[in-house]
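Each reported figure results from applying straightforward, stated rules to the coordinates on display, with no laboratory input. As the structure is a computational prediction, the values presented were derived from the model and not from experiment. Cβ atoms are built from the backbone, for glycine too; each structure is taken alone.
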Structure P
Amino acid sequence: MYLSHFGLLEAPFSLTPDPGFFYGYAGHQEALNVLLVALQGGEGFIKITGEVGTGKTLLCRKLLNALGPDFRTAYLPNPLLTPFELHKALAQELALKTPADATLHDLLKRITEALVSLRDHGQKAVLCIDEAQAMPAESLEALRLLSNLETEKQKLLQIVVFAQPEFNVLMQGSDLRQLRQRITFSYDLPPLDRAGVDGYVQHRLRVAGHSGGRLFSPAALEAISTASRGIPRLVNILCHKALMAAYGQGAATIDQSHAVAAIGDTEDAVPAQRRFWDEPLHRWLGAATAIEAVLLFWLLWSALA
């Protein structure tokens, strides 16, 4: 719609988690470093948590792309699985052929054999699970048992879960204390700060092909940063809508009015706060008159008391 108008080659603020747009700001880069170091070290169970929209799925895909040939990866985007379905999904990710009437015991045996074979050939197996807060308790227990698969010296399967903060609450249950003790590394993804939002927006524009001057004014970015609370998904939505608003007016850049229009059209955004100098003068005169009336009443009351 507005790509050619702003000199873009592709949509810069798509909600699809494209690893090509990964922005290595402090939070995401630190999380990626933690994951790479932990997996290289053979750690068994790793947890990454973050609020909705903070980029957990993008981080997961970036990790899968960053792991080299020494790793065999399995990815489960939908964790709402029974223990049997969990094992079957893992078997499919490992390209194992399983009979239609296979039991849970059969699946576990084939998975274990495959993991041993991978280890013998110098590969580490990694299972990444997205939206892990949706996993049933019995499936989390099955996940713990999978994390127990090991040789005398090494884990056969390393597990990384990406989850919303509710997962931390879930893990406090006494029935999951054994799984909780197996978490060797964890990291909480923080939202973007004001400078992070600026860098994030400029990075995505560059990746999308923009090579000119700044498209978003500082005031527009300030409004977007505040309204989005630093959540990357909301930043994407607001920037996309601000671009549409500017394009509709034929503007070459995005100013605060375009950002405010985008904020007003986005349900989860924090409403833009009007500054006192943005208000019509008569409102402030009216407010001043009301204050004066209150002071006058107080003086009269004090004199009569």
Structure Q
Amino acid sequence: MRPGLLTFKVHRPLEIPLPESCLATVIGESLGRCDTVATLASLLTEPISAVHIFRREALPPEQGPDPVLEELRSAVCALRLPMDSQSPWIADVIVGEHGEPLMVGRHRKGLPAHPCPGALPELTLPAHAPSRAWLKMRQSLAWLELGEAELKGRSALELGSAPGGASLALLEMGMQVIGVDSAAMHPQLLSHPQFTHLRQSAGAVGPKDLPMRVDLLCCDMNLHPGVSLRYCRKLCRLLQPRWIIFTLKINDDAVASEMEDWLDSLRSWAPSEVHARTLPANRREITVVSSMADL
């Protein structure tokens, strides 16, 4: 165990799929360590579809491109690894401190895994974003592999929208956005032609305030998960969204110990399979997504 990395030793063959944890970012099977990139191929004896190279402690995205990772990517590209686009496996090359060997593993591609190395899209919080929620939303959209092509012209409802970081990220994808929050929104949101602010609590929102259906239901309220999910359940059943993205707060140890129970409750009414992860932009919280398969 080191900062950003937790390993378990087992004394029998691993069961696939591996157990999931909402408190993890990437979950995979360890293949061993290597001192140099040249010895990486000796650990990858089965075909892989891609190689993810990332630090176990990610650098702040504001620092720009990581020269160490860029150099490693170039070196890995020069190797003759057993690549097969149909393979279900993605190799993970985890970079630690200077002088430490590389930790090598693999995980299965597709949900619940994030498609970006280390679950970290190459994003920088823009100066014009009203809050860090912009970054959380963009990382969540990348997890669901949703971009402008999939979202433009669709509708979103965000609970807990103030001051507007996540709503701005959705507007930049071309969506129509309704933000629900009793607090004030940033002026750039209020002046946006595709944004509507309902300045009221989430519990007060009813059918008369909303369209018949929204494509994406979002929630990022600083409330106990039991409270926020109660509001989300009502609106999910009313609006039948195609996607959901919820941020559930872990304000104390009691909430952490109950989180799997809250997720089981959510699975009983979510539109499709539910996946929960701690994304790099999260703090004391987890992100939960659900996506209907028929797009």
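Below are the figures for this structure:
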item	result
Highest-scoring label, criterion being FRET efficiency 1/(1 + (r/R0)^6) of positions 187 and 267 (r between Cβ atoms, R0 = 35 Å, to 0.05), among P, Q	P
Which of P, Q yields 2.2 [distance in nm of label points 7 Å out along Cα→Cβ at positions 243 and 259, calculated]	Q
Comparison of P, Q by relative contact order in percent (Cα under 8 Å, 6 or more apart) - largest value held by	P
FRET efficiency 1/(1 + (r/R0)^6) of positions 171 and 211 (r between Cβ atoms, R0 = 30 Å, to 0.05) - highest-scoring structure of P, Q	Q
Structure (P, Q) behind the derived value -6500 of helix-only ellipticity at 222 nm (-39500 (n - 2.57) for each DSSP H run of 4 or more, over all residues; to 500)	Q
Source structure (of P, Q) for mean count of other Cβ atoms within 10 Å over residues 91-98, computed value 18.6	Q
If percent of Cα pairs over 30 Å apart is computed and equals 49, the structure in P, Q	P
